[in-house]
Structure I
Amino acid sequence: MYTVTKRLEVSGAHCLTLPYESKCTNLHGHNWIIEVTCKSMELNEAGMVVDFALIKSVVEQLDHKFINDIIKVNPTAENIAKWIHDQIPHCKKVSVQESEGNIATYED
């Protein structure tokens, strides 16, 4: 099994839709640290699981953006992780660190 992991930091803004009162329903921003792990039993024709540049291009769609306009669902860290996962071939795990001590992970 081959594994590749890429870690990036992006800055963006969002506001959450929540069924309770929270300051997170107001527009605010984060410097998210995002870690993407992809796995495959075989390498592609270029000798890679997936090109690091492809991972970067997916994650950078969120950089300096209003995340609500990009992912089209309530932009929780959990939903951001799933959105990234679904766009990258062979992706097995995405962790989104919203702030120190707050990390959401999606994995299949």
Structure II
Amino acid sequence: MAQPPNKQRSRRQRKKMCIGEFQEFGFEYELKVKAALTPEQEEALMDRFVRELLIPRNLAAAGWVREGFVTTFERGSVTDDDRQAAHAWLAAQPEVGEATVSALMDAWYAED
């Protein structure tokens, strides 16, 4: 969904639409695995990702092993520190050959 047209809105509207000072950021991740993973190995990797990184930092992810999007579990934005920690954690996993994370991007509206 593209960002709504730029027009004057009340603070309440900006908050409901997550725009302006209420804009929320997240980041995408993409993994290249070293070898084909069984469904059990994929699930184990994602379970570790959730338990060791996402839950302690109050983050949530949409997607699965190969690619996904990370944002905060509650209202707000991820930080660059969260992004760097996710990259470091993903790259350190034995199953992962290459891990990339995007720059912070709008979590609600697609870039044009």
| request: Out of I, II, choose the structure whose coordinates give relative contact order in percent (Cα under 8 Å, 6 or more apart) equal to 31 when calculated. | output: I
| said: With mean count of other Cβ atoms within 10 Å over residues 16-23 as the yardstick, tell me which of I, II scores highest. | reply: II
| query | Here percent of Cα pairs over 21 Å apart has been calculated and equals 34, so which of I, II was it run on? | reply | I
| Which structure, out of I, II, was helix-only ellipticity at 222 nm (-39500 (n - 2.57) for each DSSP H run of 4 or more, over all residues; to 500) calculated from, if the result is -8000? | II
| Comparison of I, II - label where distance in nm of label points 7 Å out along Cα→Cβ at positions 8 and 24 is highest | II
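Coordinate-derived values only; no laboratory data. Keep in mind that what you see is a predicted model, and the values were worked out from it rather than measured. Cβ atoms are built from the backbone, for glycine too; each structure is taken alone.
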